[in-house]
Structure formats: structure tokens, C-alpha cells
Structure P
């Protein structure tokens with residue numbers, strides 16, 4: 001058997017996983033890819049990754065959502081064509097329940113291919129556990145997906161329907177604007193409305209709380225400034241109309257804790273909606289993935305469920321002390337689509 005490569009092409013990051021000829025995970029890599037700035041960013045991101053063996057490529061994507069294109073179908077077609085040219089005509093694209101399709105069928109399956117990376121991860125996990133709930137928190141979004149009896153049991157598929165069902169919670173650990181977390185936050189004994197400005201992001205929140213995972217914040221800060229505790233405090237305090245004054249770091253930390261709790265409320269409500277309709281056994285675990293999976297572990301505690309790390313499952317004994325389990329969790333869809341593609345070879 002030959003090596004295979006799995007790709008997760010997002011609107012902000014490019015992720016790649018390499019499985020060796022023995023089926024074991026060999027390498028995982030991630031690169032920033034500001035796709036909204038142009039398709040050339042994809043080529044630059046691919047070129048900037050470490051070398052990998054020539055191997056069949058299997059792709060899942062969410063990058064079609066960026067406003068570079070007028071609609072998702074156009075984005076799927078453009079990304080698919082670019083990837084097939086760059087990775088080889090034999091590149092296959094993950095289309096959810098329709099399986100993998102070639103570049104010549106992108107138009108017919110655009111709706112299946114668009115933003116299906118969550119389905120790939122849940123499908124791979126469904127082959128490893130009897131039942132569970134995938135909780136994948138990335139830099140931008142969180143997916144809450146049921147799986148059982150070898151299949152994905154999601155209530156919805158398209159993003160518009162997943163938002164309604166609570167299975168897609170549009171909040172992440174790094175890129176979410178703080179103004180999207182809550183209309184107001186407690187500050188100096190009062191509920192203060194947040195300024196509707198892109199002054200700060202959740203990366204600032206978790207940096208101040210010393211909970212920002214390494215490698216989670218690969219894009220410029222909201223103001224293009226430094227990624228230090230002081231700079232994050234200054235950005236966050238602007239959300240309530242304040243400047244960073246002497247001794248203000250502690251006050252900014254309290255505000256960050258309130259912002260974290262507001263985000264946790266969004267996640268808890270989404271999880272509650274999904275679990276209420278699930279019929280999932282009480283002992284079925286919440287399986288955490290993404291750079292924000294530490295927060296997903298806390299969500300499992302709140303839900304009274306056991307927690308499993310997706311990286312340990314998806315790396316499948318391939319870690320060997322190289323840190324691959326952590327990387328596999330950070331880039332779960334890329335590893336998952338590689339594993340699913342491997343089953344075809």
C-alpha cells in the first residue's frame with residue numbers, strides 16, 4: 001500500500017496529514033491561509049509546508065465560504081480545480097454521505113463537498129467508537145456532532161441548518177470577535193454594553209487567562225499589534241470603552257474571565273440542544289478535537305460525560321513520542337479524511 005495525504009482546506013488555515021504505507025500517521029502540518037485575500041494564498045500555504053511524499057490526496061474543505069467567491073458552489077469549483085492542478089488529477093474530494101468524488105464531479109456535488117470537514121471527522125470516529133459526540137473547537141467555529149453504530153447521526157448537514165440545530169456554534173478559541181460573545185459583560189460592578197467594533201478577539205481573552213493553546217493564534221491580532229499580555233489587555237479593555245491604565249492587567253483579566261464564561265454559555269446551550277434530541281447513552285463520551293479541545297474537556301464535565309481526546313484515537317498508536325496525537329487533534333479533519341481515503345486504496 002502507498003502513503004496517502006489528507007487535506008483540510010479552510011478559509012483561514014491549511015492542514016495536512018500524511019499516513020505512511022503501513023497506515024500509521026507520519027506527519028501533521030498546519031499553515032495560515034488567508035484565503036479571503038486571494039487564491040494565491042492557497043498555493044503559498046501549500047508551498048510553505050514541510051516536504052511530503054508523492055501520494056494520493058484526499059481533500060475536505062470549508063474555504064469555499066470566504067467572500068472571495070459569490071457563492072459556495074463557485075468556491076467549491078475554484079478550490080477543487082486549483083487543488084486538482086496542484087495535487088494531481090487523481091485528487092478526490094470528500095462529499096459526506098456521497099463519499100469521495102473526483103474533480104470532474106465537483107459541480108454535481110458542490111452542496112455535499114461544501115463545509116463537510118466535520119462530517120469526515122465524525123465518520124472516522126464512528127469507526128473507532130460505538131457512540132459519542134464530537135466536540136471540535138477550532139480557531140473560528142465549534143462542531144457538535146453525534147455518531148453511533150458506525151455512522152454519523154447529525155440532525156442537519158448544510159451550515160444553515162446546522163446553525164439552527166445547534167450543531168454548528170460559530171465561536172472559536174482564537175478568531176472570534178469579542179463583540180460576538182455577548183451584548184454586554186460585567187465590568188466594575190455594572191453590565192457594560194460591548195462596543196460593536198473588531199477591537200479584540202478570543203485569542204486576547206485566552207492569552208490573558210493563560211489558556212491560549214500554542215499554535216492556535218496564527219493570524220494578526222485585531223489591531224495588527226503585538227501578541228503580548230499587555231497588548232491583549234489593551235485591546236480587550238477597548239471593548240468596554242476603557243484604556244489600559246497602570247495596574248489594569250488584573251482588571252483586564254477579570255473582563256477576560258467574563259468573556260470566557262459568555263462563550264462557554266454559547267457552547268453549553270448548543271450542546272444542550274444537541275443532547276436533548278440525541279438519545280445518546282449516558283456513558284457515551286464527548287470526543288474533543290481542535291485547538292480548543294481543552295475547553296471541550298470542561299464542557300464534558302459540565303455535561304456529566306466522559307471525555308476522550310480525538311487525537312489519541314485518530315493517531316491510533318502512531319505517536320511514538322513525536323507529539324502526533326496532539327497534532328492529530330488540532331488537525332482532526334485532515335487526519336480523518338486521510339483515514340477515510342486510505343480505506344479506498
Structure Q
């Protein structure tokens with residue numbers, strides 16, 4: 001089978017297409033023929049992890065160290081990228097009861113990765129569910145990572161009807177899902193993004209979209225129950241006056257400074273800093289499938305590349321031009 005591997009950290013050019021043996025499922029495993037995967041933030045970060053210093057890493061030093069141990073200090077331990085995918089089950093081991101041959105599925109592999117390949121063997125421990133019936137393989141392939149993360153983090157805050165929510169970084173995988181999920185939960189949603197992505201964020205259902213190249217949301221005079229900053233581009237000090245009296249400032253990426261702010265605000269302030277880690281579960285993926293089939297969540301795909309052009313796909317994502325998700329078809 002064909003797979004894309006990398007044996008050293010670096011630019012997209014380290015990715016190489018290779019022929020390897022097709023995996024054979026064990027009794028507790030499922031063999032999936034992969035039809036589509038994606039290029040997301042984690043793929044870019046992992047591919048060039050040697051060049052990511054603790055300062056550049058968007059989490060505290062201890063997390064960087066754990067990631068270095070997991071992925072490898074000098075060369076990659078995990079040599080095939082791709083954390084989310086869609087495909088069709090080709091074989092199931094005799095101990096597998098939850099899926100059957102022929103099922104169309106989508107799933108999330110997390111840090112183990114491995115979806116840049118024609119086939120993959122997984123156990124029931126991975127997040128796997130039947131594919132939404134109203135999505136193509138390509139559309140479903142870009143859902144799990146961003147939507148599961150956004151769902152987990154918004155549930156920590158208990159977003160509900162009548163609240164005002166601002167999503168800073170509304171056009172990325174997590175942000176675009178957060179816009180749609182916050183709308184589903186009944187909130188009035190403002191998205192913040194660059195000029196070229198304004199129309200895309202509007203198409204996701206945002207009530208208002210702010211172009212950060214033209215306007216600073218912290219200077220608008222508007223106040224919000226929740227400000228969700230996806231990549232930590234703002235700060236609590238900057239956003240404090242934009243929060244309502246009991247408002248919350250939620251971060252998906254944070255450093256030690258933000259952890260101390262969370263501790264301080266938990267004791268001395270009605271406005272809270274929340275640093276949260278996502279803990280995805282299979283039930284989350286099933287819930288998202290149901291929302292998709294109710295047409296509450298959709299995918300926005302910018303470009304698709306065949307597996308043979310994975311290098312070009314990574315270069316395109318790194319160029320900063322993309323408006324929506326980038327898919328690799330297999």
C-alpha cells in the first residue's frame with residue numbers, strides 16, 4: 001500500500017511517498033481503507049517539531065517536554081502523520097462487535113496519527129463512528145479534530161441560550177466548529193478572523209464577524225459572556241473590559257502565566273480565566289455525527305490534494321492562504 005512518511009523533522013519536503021506492506025488486523029482490530037484525511041495544525045507542528053522551541057510551543061514547558069519525549073527529540077518516532085480520517089471498513093477481527101465489514105466510518109487517531117496511508121489498523125480504543133450520511137468522505141474527514149476539541153472546551157463553560165460569545169480565531173478547524181456549536185447551544189456569536197476569511201465565517205452562521213486587520217474587538221465597547229481565544233493571540237488584560245461582570249476568558253492554548261491568572265481569578269475575580277485541555281471521547285464523535293445529520297454543522301473545504309501531492313498540501317497550508325480546510329484524498 002502507499003503511505004506518506006517522514007524520517008526527519010523539517011519542511012514539507014521531508015514527506016515522502018512510499019510503498020509498504022498492507023497491515024493485517026488482529027482479532028481485536030479493524031482494517032480501514034482510508035479515503036480522505038486532512039492537513040491540520042497538529043500535522044504541521046509535528047512534522048517540524050525539532051524546530052519548535054519551548055518559547056514557540058503554545059503550551060507550558062512541561063507539555064513541550066512530554067511532547068518531545070513522545071514524538072522524538074532528534075528524529076520522529078511516529079513517521080506517518082494524519083490524525084483524522086474517513087474510510088470504509090474492509091476487515092474486522094473476530095473480537096470486534098461494534099462495527100462490521102463495509103461500514104463507512106470517520107474517526108480521530110489523536111497523537112498516534114497514521115492516516116496519511118491507504119489502509120490503517122485500529123482497535124476500538126480510537127474515536128470511531130459511522131460517517132454522517134449527508135457528508136462526502138472529504139467533508140467528514142475534516143470534522144473530528146476541530147469539532148471534538150471545540151465541543152469539549154465549550155462544554156466546560158456550559159454555553160447556553162442568550163449568552164454572547166466571541167470566538168477569536170473563528171476560521172480555523174477549532175474556531176469554525178466553535179462558531180457552529182455555540183450557535184447550536186443558543187448563543188449570539190461573534191467571530192474574529194482576517195479579511196479573506198470573513199465571508200467563510202459568515203457562512204458558518206456567525207451573527208457578526210470582525211476583521212481583526214481593520215478593527216480591534218477589545219475597543220468596540222461590546223461585552224461578552226465568553227471570549228474563546230483559540231491560539232492565545234489576545235490576553236486577559238486586553239480582554240478584561242470586554243467581558244461581562246461574570247464573563248469567562250477561555251484559552252485552548254496557554255502558558256504558565258495564564259495558569260497563574262486562572263488561579264488568581266478563581267479566588268479574587270468574578271471574571272475568570274479558564275485554561276482547558278480537551279478530553280475527546282467516542283460519544284462526542286457520535287454526538288457530532290447527529291448534529292451534522294441535523295444540518296447544524298458543516299465543513300468548509302478550501303482545497304483537496306491527492307496523497308501523492310501531500311508535500312504541496314502542507315506547503316499550501318503553511319502559506320497562510322487557505323480559507324477553510326485542506327483535504328488529502330486517497
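Matching task: -11000 is the computed value of helix-only ellipticity at 222 nm (-39500 (n - 2.57) for each DSSP H run of 4 or more, over all residues; to 500). Pick the structure from P, Q. The read-out comes from structure P.
In this comparison of P, Q, the computed figure 23.2 for mean count of other Cβ atoms within 10 Å over residues 115-122 is attributed to Q. For the set P, Q, ranking by distance in nm of label points 7 Å out along Cα→Cβ at positions 43 and 107 places P highest. In this comparison of P, Q, the computed figure 1.01 for Rg/Rh (Cα atoms, Kirkwood Rh), for residues 131-306 alone is attributed to P.
Each reported figure results from applying straightforward, stated rules to the coordinates on display, with no laboratory input. Everything numeric in this text was worked out from a predicted model, so none of it was measured. Cβ atoms are built from the backbone, for glycine too; each structure is taken alone.
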